Structure formats: C-alpha cells, structure tokens
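The following blocks contain the structures, represented as structure tokens.
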Structure 1
Amino acid sequence: MICVSLGRTRHKMMIVEHQSLAQRGAELVELRLDWLSHLPDMTRLLKERPTPVIVTCRRGQDKGLWKGGEEQRQTLLRAAIVSEVEYVDLEEDTAGRIPRYGKTKRIVSHHDFEETPRDLEAIHERLCKLDPDIIKIVTMAHTPADSIRMLQLVKESRVPTVGFCMGELGAFSRILCGKFGSPFTYATFNKDRQMAPGQLSFEDMKRIYRYDQIGPDTEIFGVLGDPVGHSMSPLIHNAAYKALGLNKVYVPFRVPRDQLKHTLEQFKWMDVKGYSVTIPHKEAVVSLVQNYDGPVEQIGAANTMYQDADQQWWASNSDYDAALQSLAQAGKDADGKAPTPEEFLQGKKVLVLGCGGVARAIGMGVMNCGGALTVTNRTHTRAVDLAKHLGCQQVTWENRGSQYADVLINCTSVGMHPGVNESPFAENWLREGMVVFDTIYNPEQTLFLKHAKLRGCKTVSGVEMFVRQAAVQFEKFTGQPAPLEIMQRKLRRVISAVTVKDEDEEVPRGASPESKP
C-alpha cells in the first residue's frame, strides 16, 4: 500500500486534495497538520475523510513546520485518537506520553535526516518497547549499502516496520521496501511537492513501478548510473513487464563511481537479476564480470549485466547493435527497405562527437562495418585514447567543424533535457545530404537535429536506438521477445510534451550554441 503525504497551508485545499487522491486510487493518506497555517480543525479534516488516514504533526526539530507549543501539539494528536483516526504517528520521545486508546493504531517513528546510523537495530529495539502497532524508521542514505541495511532490518523485524532511506541514493528502497515486508511506503502528491529528499510521486509509484503488485517473489532489475534520476529506462522496462504480465520490477540505482564494486556485492542480498548500465559505469563493469556476450572486450564497455540459467553473470553491449540498426534506417530505399549496417557504412566518413561508453560501442561498430572513423571530445586526451583503442583518427573539439563527414553522430549529453537550447555542432558546419544521428532521446527532436533538418540532412533520433537497446536488454533479462511497439509508444508519450513544445518554438539560426570544451 502507498501512503500519500499531504501538506497544505489551508484546510480547504487539504480536504480537496484528499478527495482528489481518493479518486486517483489512493488507499491511505498522511495528513501533515504542521503544514496548516491555522490551528488544525480535526473535526473538519476527519469527519468525511474519503480514505483511511495517518495524522502527523512534525516539530521543527523533526524537520516539520509546527510553530505551536509541544503541549498543544500533543493535544491535537490525542484529539485525532479520540476521533478514531486510523493511525497516529508518534515520535520516539512522544510515544510514551500518549497512551493507546480506542481503535487507532500507533506508528512509532524515528527520522534521521543526516545519516543512516550504525545502530539501526538498537534504535529499532527501543521503538519496539513503546507499544507500537507499526514502527517507522527513515534515514538519509550516503551509500546504496545504507538502503540494503535498512531493507534487511525491515525483513528481519518481528514488528511490522516501515523502513526506507531518503535521498536519491535511497530511492530504490522506497520502491522495494514492500517486497521485504514493509506495511506501506510513502509518496508525495505530485512531483513538484516533494516533502522529503528522494520522495517519489504517487503516480510514479502506482503507474511506473506498480508498487502494490510488488511482493516477496517479485524479481528485481534496474539501471546503474550516476546520475540516474533522468533515466527513462524504468518507464519502458516496467511498461513491458506489465504488458506481458511479468512479476518483475525495474528500479533506478544511483551508484557513485567509487562505490560500484562494493555496491554490487551488497546488492547480492536482494538477488538482483539484471542491470542496465549507464554513465559512468560502462567501462568499469567490464572488469567485474568474467563472461562476455558479443564484442564487449573489443569495445571496452558494456551497458548490460545479466544472469544465465546457471546464475553466472554476463556482460553485453546492446548499444552496439541498436546504434548500427538505427543508423541503417537512414539508408532506406523507395520501398522502405533498409540496407544492412555494413552496406550502409562501408567506405563512409564518420565523425563521432564524444568518447563515453556509447561512443566506444558505436565507434567500434563503424570500424567493423568498414567506415572511416574520426572521434572528437571536449577533453582531448580522451579522444586520443579512444582513437588509439579503435585504431581510427581523432581531431580536437575546436576543429571538429573542419572535418568532412558523410555521417555525423552525437554521443555527448549536449542538448539533453533540460538543456534543450544547446547543440554540440554549429548549424553552419552542417551540409546537405549528411546523415545526422543524435543518441539523445529526450527530447526526441533536439536542437542538433532541428538544425540538421533545416540544412537538408537526413536525421536519425535517439528514440529508435534507445528503445532497440532496451529491447535487447529485456530479452536477455526475461528470455522473451520484447513488446517493442509498447516500449516505443510509452517513451514517446512521456517525452511528447517537451517535443511538441520545442517544435512550436522558432529554431535559432546563426551562432553556434555549443558549450565550452
């Protein structure tokens, strides 16, 4: 079950939004009395409540907004209990002063906004002595391993325990706590009203992650990266699982670069079945896996980790085939038939912007298909290193516009939402007839591609590649064909608002909006 935290300054708005949540399918709502600008009217808030509620009133010392006295606050909590509210939230130092009464269930809570303390078990044991129906422990995660410790506590507790970690590093614990026995998790009314660090919206928890369908037997998959909050991978993988009725969930795992190896060791406890891998881990994971599927060693980067039937871990690079197949679409004939990647790229001059994991995969694919490759990067030493690795040419970032190219490929993040008014390549450097491919998928029509269309270039968007590579990952994770059309439709539906808005705007011409090298 998902508890939606609701904080408004006016009674009227809190009541209206409570009704709205009920209509949207909410089953439990937390009323944050400390947010109200006037003394809370319990009768007005509770008399015709459309869902069960948790009444909470946080003090400033607990990161709440309550400005009144402590005696007055406790009187409000007692009044909620007398009104037979379903739950009341009591902090550890308050629980002993407010006795059990009637049918109201007691949530005894502990919050730590600074860290996840080492003595979690001792804290939990203290709370167990305060006559709780439910224990709630929420702490700040500084490493992904903090969330593992919290989920282990939830699973092993003899008293029903709501436990997860705050912050982006702890976001996955909010999604997975139910799998390990948490009675419910917490979400916010919408994305713009986050009431705690890392809190997800009710709609995302319900629609994307299908929280209420997650149980002990649900298999876990996810994307490893830093940052990872912008990733659309959870959106399309979970849509595919839903379409095929699979008991699986795909979550975002933010993992700092220096914590990757330790985190993967810790994640064994959750029995994660597979990972998508994004920046900055695509190169590092190669050394952490013994088995390779496809040209992973040759590329020097992987974007997928999965287990085979014998639970052996493999690394693969779905970017490789997805990019080549997407590029070949630009060579379709009048009947709509696309050439093979080899037929399309043989003998063509190709300029790749960027030297990350995607660039490595695409660059190797170009070389293997007989293309003449040149790479460039804002950090020149990385371009030199990649050129040596691939056996191709390199050019400085400042001189990238001087290169003649039949095919131009952007593998940088320049132009990605929200920086939609940037481009990695000046418009006047583009020439008619070039094939211009942007691996960015949000927005689908980047400024780079808009300029290319204005100059008479053939364009390929990143949506095609992103969905194709995700489909390959899906098949490796599940052993089933991916519902490609559903994944494409889901992605385009989400990014369409940004795309339509961008297309309505006038495309700036003239000076290059490139960022500093």
Structure 2
Amino acid sequence: MPKEKSDALFQLIRSLKKSEKRYFRLQSKLEDPNAVYLVLFDLMEGMEEYDEMEILKRNQRIKAQQFSNLKAHLYKKVLQCIRQYSLSAVMDIQIREMIDHAQILFNRCLYDQCADVLKKAKKRVRKIDNLELQLEILKWEKNVLTHTIGADNQTRVNRIIEEVRDVNQRINNINRFTNLSAQLNSIYTRTGFIKNKTDLNSITRLFKAGLPEFDEDRLSVNEKINLYSLYVGYYFFLQDFEKGYNYAREWVSLFDEYRELRTSRVENYLNAINNLMIAQYKLFKYHEFVIASRRLREIRHYPKNIINENIQLKLFKYTYVHEFNRIFMLGEFSSGVSLMNKIKPGLEDFIDQLDNHSKIILYYKVACLYFGNDDYRESIQWLNRIMNSESIDLREDIHSFARILNLISHYELGNRDVIDYYIRSTYRFMLKKDDLHRYQKAILNFLRKLADEFKEEDLIPEFEKLRDQLLPLQTNPFEKRAFIYFDIISWLESKIQQRRVQDVIAEKARMTLKKYEADFASA
C-alpha cells in the first residue's frame, strides 16, 4: 500500500473516540484474541507520529512483506467497527443494513421474508425522508414482485411505479436546489456580498435560470430543507437579511415539526441554526439571538456517537463566532478580549482544522474585537494574517475591508509615516478587485488628509464631515454592505464625542434593546 494510504490508516485510528477504541478491541478479541491486526492497531494507537520502521522493529509478528496487506485489512476492520458502533444511533446506517438483509434473503429465495424486511425499512426511511434509500428499497420491491405474484399484483406494480416517479422527481428537485446553492456559494466565497448592479443582475439571472418549477405546499420535508437553505444563501448574498431571516426561520421550524431529523440530520440542523443566528445578528434581534443560541448548547449534549468530529468542529466554530457576534451587538469588547485570552492556548490548533474561508472570517472578527477594545496593535496582527494570506481570491470583500481597518488602526496608533504607503497599496488592491466605491474613496481621502494636513484641534469638524458624508450610504443598496464589516459611524462618533468606541456601540445597543422590548411588549 502506498505511504499516503498508510498515513490515512494512522489518521483514522487517531480519530477514534475512547469508546470506539474500546469497542474495536472488544469486538476484535471476541473474533480472534491473537489477531496480528490487533497488535498493529495497538502500536499505531500509541504513536504520536506515524513511523513504519518503528512498528516493524517493535513486534516481530508483523512482517515487512505482509505489512501492506495487514494495513489494508486493519483499515477495513476499523471502518466496519465504526459502522457497527454507529448503528444504534444513525438511522441511515440501520436502513442500509436492512436493505443488505433484504438482498441476502432475496438471494436465498426467501422472497416473503425479503418483502417483510423491505416493508419495515420503508416505514423507517419515510421518517427521515432519505430519498436515495427510498429508491433503493423500491428497486428491491420491483425485484420481489415477480416472485410474489398475487391477486393485487397490478395494484402493487402501479403503486411502485408511481412511487418511483415521485421519488425521482423529488431527487431531481433537490439536485437542482443543491446545484444552484453550490454555484452561488462558489461565487460568494470568492467575492462576498454583491457590490454593484452588474453583480445583482448576474446573480438574479443565475438564480432564476437554475430554480425549477415547484409547488411549495407539495414539497417533501427533504425538498423544503434544501429549498430554504438555497433561499437563505441567495438572500444573504443580496444583503436582503429580512427575507433571509424569514426563510431561516422556516428552515429551523422544519426541525421543530419533524424532531427526529434533529439527530438524523444534525449537521443540517446545525447549519439552519447558524444561518438563523446570522440573520438575527444582522437585524439586531438580540433576544431571539439568545434563544437560538440555546439550541447550539443543546446539541452539545447529544449522544457522543451522533456528534462526530465534523459536527464537533462546526459546533465549536459556530459557538465562538456567535459569541463574538453577541459581543459586537452589545459593544462588550472587553469581555470578548477576556474570552480570547481564555481560548488562545488552543486557538491555533483549532484554526489549523478550519477551511480557508472560515479562517479569513475568524481573523477579521478577532481583529474587529481587538479594535473595539482599543487594542490596535493586536488588531493589526490579525489583519496581517488576512492581508498576507495566499487565499487572495477568497472573500475579496473581507480582504478590502481588512485593509481599511488596518489603515484606521495605524492612524489610531499615530503611525502617520506609514499611512500614505498603505493608502496607495489599498487603492491598488481595490482597483484590481474592482472594489473602489464611494464609501472606500471617502475614507481613503479622509485618512490621507488626516495624515498630511490637520492639527489635533481641527479634527472634530473633519470627523463630522465624514460622518455626514457616509450616513446616506447606509441605505444605498450597493454601498450599505460596507457597514456590515465595520461600524465606522460609531467609530467617527467616538472621535467626535471623545469617547471609547465600545462605549458608543454599547449605548446604541441599550437604546435599540429598549425600543425592541417596548415594541415586543405592545405587540
């Protein structure tokens, strides 16, 4: 077996939970307590780094000429064990096993027993609405038909044909929904939110052309899950957070109506909660945001065999990202920095597990956190991780606004000697990315003037001018995205009022919460 496959075996063993390792050893010893593959398992499990020569030295039962086959056998055994261990918790695996049993019974000419197993499998698969498994069951039902002919045979044939047609149509809808989601997400992860009318027209055309005709009331739960996910991504892309919020609520409500899906489709449930909380954060629906965050905490208490490593990583990521969002909403940047100090020891290991898109978002949020706490040097350190990233074509919008925040941070530190250099560099970057709009031009021109012309006592009128220049842009459909990335109005007001920026944001938050509570009480 090639070396990369050997490394894959080592990684697979290292990924096992303690309970899974215990289960593997127990099952293996029941099968053969002296199995050589079990010796190899123990050796690999105890290693910090994979070392093939060390394994061969440490146990003479493992022969070099048999090593490749032994590793392949162990890899297969570990996967079989994980599958068996997960059987009681993962409904999909249970149903696949029932289909396997039906095939075995069919091959032994036990057609009635095969039909009984398929009937039970179909009952279970409808609960989780797994269309691919439904199609597989229907395939075997057609195979059984010719061997269990009765008076109702034609009725059974018609029913199966109709069910196959229905399932295929639903699978086709889901494929269209998910294909379109993938297309939109690919563009979004490259560019970020739409920035002009050309973007709007392009995305709208793509969406309308890719969306199939459907009657929403007749869609299955599986179709609706994928449809609402698509709608949320589309409206977020367009910065229409109200509509995105409405569809995110619909998405989450499906998991309230079909509660068994919370565990059988835990990753999708987690994605639905995450998107709902993003919309609540953007729309400052603070109390709803807090309630939704409890759903995240509930998932942490799901059975361990449901919460796999992928779910754990997403749960950890969403928990901390939304805690940052909560801090931003309330202006509690000091408590956010305290949180950062607590998680810093393990943060780099966590970052290493993230995809590049998630890394860039995390870097920017942490940079904003430190900026809000007046810790501009630390903010610049995190912004540099974005600006020096090799993923320059990923989230071009965040790359642009990271450069603006970097400029403002250098201004706050009094590094006026470097501001002109960074302004020219930022101009070049934004022109290259076609991202130089009224908002960006206003700030860059303002910072250039500050670096060159004004004395400290003359600054407040200039801050007021920029604020008055930027305020109308908050309602401009192609300029308002800038305010999503950085609350520059609050920063300008902090300079005008000579207060800390987090105090200005916290005061605004209190006023917004009071208004929200008053509206809620009168509703």
Structure 3
Amino acid sequence: MLTTSSLLQKERALQLAWIRYQAYPNFEHFVEFSLSINNCTDTLSQQSQTGLHHACRQLEQQALTLFGNENSHPIAEDIMRTLGEQVARLSGLLRHYCANEGEVTEERRARQEPDTASSTVRILNSAQQVFLMGEHSVRQHDLATQLGYFGISVCEDGWELPAPNHSGLGVYLLDVGEQPATRWIPILQQLRERVPLAHIVCLGMPNEFVAINQVLQAGADHCMAQNASLQQILSQVLAHGEIEEQESYRVLIIEDSRTAAHVINRALEERGTLTQVLYDPLQTLAVIRQFQPDLILMDMYMPSCTGVEVARVIRQYDEFLSIPIVYLSSETNIGLQVEALRLGGDQFLTKPFNPVLVNAVVKSKIDRYRALRHSMQNDSLTDLLNHISSQQALAAALERLRDGEGMAVAMLDIDHFKRVNDTHGHPVGDQVIRSLAWLLKQRLRRSDIIGRYGGEEFVVGLARARANDAEEILDRIRNDFSRIVFYGADNSPFRTSFSVGVAVCAEGAPMKKSLNILLEAADSALYQAKRQGRNRVVLTRR
C-alpha cells in the first residue's frame, strides 16, 4: 500500500527535477526528470489509484518522446511551457490525493500494526467507498447489502454527479442497463473530469467491441457485461481493494568499472531500487546469499572472468536458477550475444544505455520473477498462501515469538461444502471459497498468516493475539460470512457458513509448543465445532 508520505516525496522529487531542468536545461537534468516520472509511473502502476497512474503515464510518454540526446536540449519554449503545465497538473493531483487520503490511510496503517496484541482486526480501506449510479433497482440494493458485509460503505446516487470539489476517491459503479448511450456517455465523461482519482466501472454493457471501446475512451476503467452476476461485480470491487505493499526491488550490480557501476547505481536508486555493487565477481555466490537480489546486472567482460562464466557458475545452484541475469556490454556481435543468453543470461543491453530503459527492463524482469515465486507459494484460486507456504510461515512466526508472547492458530472449514458443489456447481463453490478468502484478508492484520490449507479448509495464524481477542474476531468474521447471499447456477439464492477451531499458546507460557501440536489442537477444536452443530468457534488453550 502506497503511503501518503512516500507519495509526497515522489511529488517533491518530480517538482525539483523539473525546476532543475528549467534552470539548467541540459540533457543530464532531463534524464533526472525522466527518471523521476518513471519512478512515479512504476509505483502507481502497482496501486489502485487509476487516475494518478493515467496522468503520470501520459507525462512519462511525453518526456520519453523528448528524451533525445545531448544535442536535443534545451527543448523549445512552447513545448517547455506545455510540459510544465502537465507537471503542475500531475503534482496537483498527487497533493490532492494525499490531502484527502492521508489521514484515513495513516489511521488504517496504525490499526494494522502487529505490536498491539488486542488489535486483531485488519481494517478495510475506508476510503474505498462505493458509489452506485443509475436507476435504482433491486440489483443495486442487493449489491449494496452484500458489500456492506465486507465492510464497504455504499452510497446510491441515482444519476447525480458529485460536486466539483468532491475528493474523487473510491469506486464508481455506473449501472447503464437499458439506458441509451446518449444519456449516460456524457455523464461518464463529466464524472471522469470531476473524479480523476476514482476507479470507474460500467455495468450492464453489451458484448460489442465498438460499445466497450467507446466507454473506455470516455473515461471508464473497466466494463462488465449485461449478464454479469452479482458475485462477479462483487469480485471486481473487492479485487480492486486488494493492494499490498511491495518490497523495494533488489538488484546486484557486478561491474569492475567504478564509473560504470556509479552510473547504473544512480539510475536504479532514482526509482527507489535497493542496490549492491560487487567489483570482484569471484565473490558472487557469497554476496547473492547475503543480499538476496531479485535481479543481477552484470558486465560482459571483467579482468578475472567473463559475465558468461559468472552466469554459468550461478546457474549451478538450484536456488539461483530463476534469478534474472541481464548483461551490460558494448558487445555488438549478435552471435556472441545469443551465445551469452544461451549460457544463462536473460537479456542483453548494449552500452551506452538509456537509464529509463534500464529501469524498465529491471522492473519487467523482477515483476516476472516475483510473479513466478508468488505462484509457487500461493494458492491459484484465492491467492492465499498454499499448504506448504502456510506451514512455513506459521513455523517462522513461532520462531520469532519472544518469551511471554502468545499465538493463536485457527483451522476453518466451510460447512456442508460438498452440498454446495453438488447443488450449485463447482464454479459457484469456487466463488464461495474466494469470498471467504477476501473476508479473511480484509478483516485480519497485515502481519497475520492466512492460508488455504486444502479444499474448503483454511488456516490462520495470529501472532501476539490474546485468546479472547482471537475468538472474538474470528466469530465476527464467521457471523458476517453466514449473512452473505450467494447465487447458484439457476440464480437461486443461498447462504452458507463455516466452523472454526482455535488453539492458543497463552501469554506467559513457555513457547515450547511445536507447530504440529498447535495444528492438531486447532483441528481437534474444529471437529468439536462440527460435532456441536457447525457455524461456531471452539477455543482451546495449550
């Protein structure tokens, strides 16, 4: 999640870079300006602030068009003036967002801190209010009710546009239904102008290329078909709010030239990438284990050995097989480049290089590397930790506990789930599983461990949680989940529930309980909850 303080830092860096270029309009300062925009764009691409990302991307494209070389600067006065207006607009949007979102975000983050043992609730982004626009209907009422169970505030505004001074945060759902496009397209265009920071979704769209393209051009971020179910609409809103804080990229630079290493390092650090420079390639294995890089940038030719030789050594170790390796070299021989890639590299960048391009390559390679790693650790249906990753995370959390600190481990199982699949079909059953996963992620702390243990069974780890607090929050989630209305393949409504078994190592007790003992105790409590009639929480202390 992007904090307002870090976003303001990026806005100030952008402004300073532009001021420096205006004062001394040379190529070097334009490179710094372009990197600052690139940094903002990359960061915002991971966030839910659609309007900010659009504005930043437009400015970035304009800057890259003007990039050129030493002979291209300064740019013409009229172009300088236009670019300055774009910078001012983006800075205004960034400050506007921070002014409206800052207090809410910092309060939410404070309430998610793991240090407070009694704070076992993970608060949903309260700024993500949903505004329903269109003709009032039963579907709108049902949608508002269902979103309420997930803690999302809903406002039904008909076709009334927000005031021009509206903060513009949140999600707008335009239910166009059977309305002619001539009525709601102008409303959509005005809405986009008034709420540049909002996420706009059009519901009830015909499955036609021309219509969808027209809506996207008018300012919508997403379209949903006329036959989209209530659960699909819920999925779109809930998925939009699933924004997790990303760790900084980590890049190891293997380069014997201190001058070249400095240039590369500076380009990467401009966008917030963590770097480590290694001048002696013979130390590569030790440094990789210590630094744990997401990517390796490596010179092709070094005195002690070549980059290809280093890559071949790295690829001898299974744990390093998937780390991307990008060569940096003045080598232009295509045959040698192909051979270098065949022997362990992933990409070849020819010196001298454009620093914006280097950052783009680094980002794309690391994103793919992290996506691969994520797919190996997380369940594909729910995006929660999978069975093995859950056990590893729980074991690590137990190891981190200090004397006197407690931990709660809970096993959750959806009641009569086979009946759901048999009656309504497996796609509906999958939606039930996803809904419980969303609810758990939204209600628990960022520091809590949530995993899909298998089938309809989930595991939760609450470090430094008191027994009564763990029981209370899980019971509250259980109660809200039992009120959610699902719809079967024949559109028939139904509800379901889940049972919970909780095992707690009490505070003050010696932390010698193994993970297996806690899991077995929680599983035993779960079966007890099932025997007592299901749809309940049973707590046991170990």
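Of structures 1, 2, 3, which gives 5.4 when distance in nm of label points 7 Å out along Cα→Cβ at positions 99 and 491 is computed from the coordinates? This figure was derived from 2. Of the structures labelled 1, 2, 3, which one yields -10000 when helix-only ellipticity at 222 nm (-39500 (n - 2.57) for each DSSP H run of 4 or more, over all residues; to 500) is computed from its coordinates? It traces back to 1.
For the read-out Cα extents along the principal axes in Å, a value of 81, 53, 42 was computed from one structure; give its label from 1, 2, 3. Answer for the origin of the read-out: 1.
Bear in mind these aren't lab numbers, they're just calculated from the coordinates by the rules spelled out. What you see is a predicted model, and the numbers here were worked out from it, not measured in a lab. Cβ atoms are built from the backbone, for glycine too; each structure is taken alone.
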